[in-house]
1. Which structure, out of P, Q, was relative contact order in percent (Cα under 8 Å, 6 or more apart) derived from, given a value of 15?
2. Among the shown structures P, Q, from which was the value 50, 49, 23 of Cα extents along the principal axes in Å, for residues 58-185 alone calculated?
3. Could you tell me which structure in P, Q was used to calculate P(r) over Cα pairs in 10 Å bins from 0, in percent, for residues 114-209 alone as 16, 46, 30, 8, 0?
4. Quick one: P(r) over Cα pairs in 10 Å bins from 0, in percent came out at 7, 32, 39, 20, 2 when computed from one of P, Q, so which one is it?
5. Comparing mean count of other Cβ atoms within 10 Å over residues 66-73 across P, Q, which is largest?
6. P, Q: which one has distance in nm of label points 7 Å out along Cα→Cβ at positions 18 and 218, as calculated, at 2.5?
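We did not get these values from a lab; they are worked out from the coordinates using the rules stated. Remember, it's a predicted structure, so these values are computed and weren't measured experimentally. Cβ atoms are built from the backbone, for glycine too; each structure is taken alone.
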Structure P
Amino acid sequence: MKDQGGKEDRILLSRTEELAEACVSQYRMTHTEFLDLRQRSLVQQQMKNRGVRNWGFYGGFEDAERVIAVFLPEYIMEDGPAAHFAAEPEDDPLTVLRLTKSKGAPALSHRDYLGALMGLGIRREVTGDILVREDGADLLVLRSMAEYVASHLSQAGRSTLSVEEIPVSGLIVPASDAKEKHVSVASLRLDSILGAAFGLSRAKAQEAVRSGIVFVNGLETLKPERPLEEGDKIVLRHKGRVRIQSVGGKTGKGRTHLTLLTYR
């Protein structure tokens with residue numbers, strides 16, 4: 001499995017390098033398929049190491065977890081992909097499929113929609129975040145695959161679905177389900193805050209970080225001692241997300257008060 005992962009990583013990075021070079025040599029926009037958090041970290045490091053400037057991540061909305069890497073000619077890259085596609089929607093490589101479940105059908109979860117996609121053999125790499133609502137969901141998808149996905153996706157769970165393609169500007173981002181959590185930590189190290197946020201011992205928090213399932217601001221982080229600051233976002237894979245809302249004063253014992261926003 002380790003070998004397979006290494007091979008897949010090499011293929012991804014080789015392809016990403018080709019796309020970056022094609023953008024420059026052919027003076028056109030190029031982009032990857034959707035990346036998960038780990039792949040996002042690999043691409044970020046690759047672009048940093050190679051000094052590539054004309055690129056950015058884009059997932060259709062600000063807090064998207066699944067994103068594509070977009071390479072744009074430098075003259076239109078100044079404000080990043082999101083700003084460019086907002087101004088020039090016809091260039092947008094993403095689109096939205098609005099899924100509406102049948103009236104009276106039971107509620108559908110993220111797992112239901114994802115299971116329906118996987119059951120059809122649709123590769124996860126062509127779809128982005130699935131934003132679930134009471135009456136359905138908005139699915140981010142590569143524009144090049146939208147017609148195919150829309151024509152095959154007709155059911156999720158026990159509900160039939162109607163599917164309509166809409167522009168990214170029409171995306172409905174559900175209201176945040178964040179809850180405030182007040183904690184105190186010995187330091188602003190990642191392992192300390194991770195432990196307080198998710199009820200982990202320091203040892204368990206360090207183990208999680210070193211195993212590659214913790215991401216800070218969308219990037220894999222393997223150093224438990226990494227210092228964090230107000231506004232940083234932490235993802236513990238399969239457990240949830242946390243944002244450091246504010247850093248307060250010290251307790252009598254020298255610990256630091258934090259207000260966290262937790263998302264499950």
Structure Q
Amino acid sequence: MNKADFKLNGLVVPVPTPFGSDDAIDYGAYLAHLDWLAECGVRNLLVNGTTGEFFSLTPDEQLQLLRVSREAWKGLLVFHLGSPALFKTLETAQQAQEVGADFIASLPPFYFAGAPADGLVEWFCRLSLESDLPLILYNFPKHTGNVLTPEMLEKIPHWGIKDSSADLSLISSTTNYFVGGDRKISEAYAAGAKGFVSASANIDPRPYLRIEKSKMPTIQVEINAVNARANGPYAIAKIKQALSEIIPGYPVAVRPPLSSVS
């Protein structure tokens with residue numbers, strides 16, 4: 001199957017990773033959340049993303065989350081690779097394919113902020129060409145210090161982009177644009193986006209599923225209200241707190257450097 005033929009659209013939910021009192025991943029709570037999302041009508045998940053605290057997970061934990069997700073989830077799975085080291089990223093991409101991910105996503109290599117554009121292009125080209133899975137570029141310059149530009153997108157073979165900068169000017173530079181900012185979903189759809197990735201949808205996916213189906217801009221007001229409950233510097237902790245009120249026994253703990261809502 002040609003990579004360009006893979007289909008993904010509408011809402012993608014980046015799931016958080018629950019941690020128990022022993023600081024280990026609580027897979028029971030994780031699966032309970034996935035069951036609830038499926039019952040609500042969610043079809044697409046992003047595993048090991050920012051909301052999933054990938055930066056606090058070991059490589060073994062990251063892959064185990066994917067394995068557990070694949071066994072339980074009937075819909076599509078996007079797996080974020082989460083490493084600035086190219087050769088580790090290539091290895092993880094191969095493992096993700098073997099486990100059963102439908103798409104891979106990757107941030108630019110981070111720590112070395114302001115990396116030369118030709119180096120970033122080469123990094124992503126290697127990843128794209130050496131993996132059989134469709135690649136979603138993950139633009140999040142706030143955290144990586146490396147912004148993806150239209151000129152770079154033109155040179156990198158990729159399936160689409162998840163844009164957490166919410167720079168809608170990138171829509172014309174990619175085939176499949178997914179906005180990562182809740183408050184721009186309606187605007188992104190009007191400009192030609194194929195979908196969106198929403199962390200806030202973890203706690204109430206209903207308005208997000210409605211805008212996915214109808215594209216009606218009036219639903220944006222409802223989305224903004226959900227987003228207001230789960231944003232800011234404690235966003236991930238707020239999402240877990242809200243989930244603890246929906247799913248019995250869901251733990252609210254986050255791993256450092258994050259901290260829980262006081």
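1. Computing relative contact order in percent (Cα under 8 Å, 6 or more apart) on every structure in P, Q gives 15 only for P.
2. The structure behind it is P.
3. Only one of P, Q returns 16, 46, 30, 8, 0 for P(r) over Cα pairs in 10 Å bins from 0, in percent, for residues 114-209 alone, namely Q.
4. Answer by label: Q.
5. Ranking P, Q on mean count of other Cβ atoms within 10 Å over residues 66-73, first place is P.
6. P
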